[in-house]
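Derivation of every value follows stated rules applied to the coordinates shown; laboratory data play no part. Owing to the predicted nature of the structure, the values given are computational and were not obtained by experimental measurement. Cβ atoms are built from the backbone, for glycine too; each structure is taken alone.
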Structure 1
Amino acid sequence: MMKKQLLKHHLNALTALVLLVSTTAFAQQKTGDVTKQDDIVPGTTVTEGAVRVIDNKGTIKYLQAKNGITLLSNTTDDVTTTTWQLGGTLTDSTYVDVDTKIFALDGIKLVDPSTLAASTDATDKSDHGTGTGWTLLVRDEKTGETKKLKATDLIQSGQEKFTTTAAQVTSKEFTLTGDPALPKYSQVWVYRNGAKLIANLDYTISGSKVTLVPQTTVPNDWQLFENDVIEVHYIK
């Protein structure tokens, strides 16, 4: 009877944990044989291995964990306890289909920019504790993979100043160095000799090029002259 209860205890614990982690998951191994891990020696510090149990018919069976779930088997007061727990290394690509349900994490800390700056030393596939600051989590729409992004790569800004040449007086075109793709008008500001020009009236944008459009209607008329200083600011 004790053997049957012990087996039932292990099965219930493992079933509950699997349901919690991957209720409707796919891409994990679902067919074929899983290689048996080495037997756990209760009382040793291990995070994986096979737990041997015997059912009520005397059949020896093994329970083990993989793919991001770890277990720890210990003996305290002559009681052997095996615990399955979240945390570990994924051995298979894992997806959870929320199917219009909410999948969320409560208790997440809010970044305080006055005490914790954005990361400048984040590296690819780094472990926690190896960098400083914070990064943003983004989703790769092609693979569904969660990746990280530096804040400086999310918000980009630029400024360039031109002293108008004779050729630019004729063409009225100013191309930014490095060919950055300019965003929409609300994120691009152009100044002539310190005076702001009106977007989509005094200037147009296309790709990385700003084209000035001098006005002829009084009192808003103006012309472009050689040695005029043109400044372009943008943020995206």
Structure 2
Amino acid sequence: MTVTNLRPNMDHWAERVDMAAAFRWTARLNMHEAVANHFSLSINEDGTRFLMNPNQVHFSRIKASDLIVVDANDPKTLEGPDAPDITAWGLHGGLHRHCAHARCAMHVHSPYATALAILADSTLPPVDQNAATFYNRIVVDSDYGGLALEDEGARCAQLFDDPRKKVMVMGNHGIMVIGDTVAETFNRLYYFERACMTYILALQTGKPLRVLSDDIAEKTARELEEYPDQDTRHLTELKAILDEEGSNYAS
């Protein structure tokens, strides 16, 4: 797909379009919560400058040109027009300062992942292929400390100390998913919510679960990590659907 820059005065247009599509589709799948969630994408080498959704705008309305540029090292960012929510600043600013491998970050309170986050045991066992994707690749934070203001955001960021682990189950809160690109991160977000949905539905039956062995779970996770281009193709198809519907996301 050719991305036409409708705002030539704006840099990183293709990335803005990808992010806008991810916002729109997250809303469509009901993985957002009102105007409380936030995504970010690094645009400089050390990751401390990033694109983010403006404060209190519904995901279903966000356009590529709406995204603001935030500097994790400059608290004056909070004084600008459409400044990010203070919890968005705390959580994403802390993440991009302390975790250079988190180029893209998506934080949501999606229903099934949040249900997992409130269980006493918030691990996700490898009960199906989707869940196996995340075998030994999840951080579980069991020390929720209130709203994700600056100190809490920094604490959460420091839990991403293993580059293999790109999903954080934020106990009593929601999830944070990280990746290198918008497509990769959104794809991971989508499949984690699907895996949580299947697990929660299976728990509701009250019947014993058939859990994959450690060896097969790890083998499956590695195979899926190496599966070619699925994340890019996924987002490309979603953008094609939005385009066919006449959506203004890419404006």
Structure (1, 2) behind the derived value 29, 21, 16 of semi-axes √(5λ) of the Cα gyration tensor in Å: 2
Comparison of 1, 2 - label where FRET efficiency 1/(1 + (r/R0)^6) of positions 91 and 219 (r between Cβ atoms, R0 = 30 Å, to 0.05) is highest: 2
Which entry (1, 2) yields the derived value -3500 for helix-only ellipticity at 222 nm (-39500 (n - 2.57) for each DSSP H run of 4 or more, over all residues; to 500): 1
Ranking 1, 2 by relative contact order in percent (Cα under 8 Å, 6 or more apart), the structure that comes out highest: 2
Comparison of 1, 2 - label where mean count of other Cβ atoms within 10 Å over residues 83-90 is highest: 2
Which of 1, 2 yields 0.90 [FRET efficiency 1/(1 + (r/R0)^6) of positions 43 and 227 (r between Cβ atoms, R0 = 41 Å, to 0.05), calculated]: 2
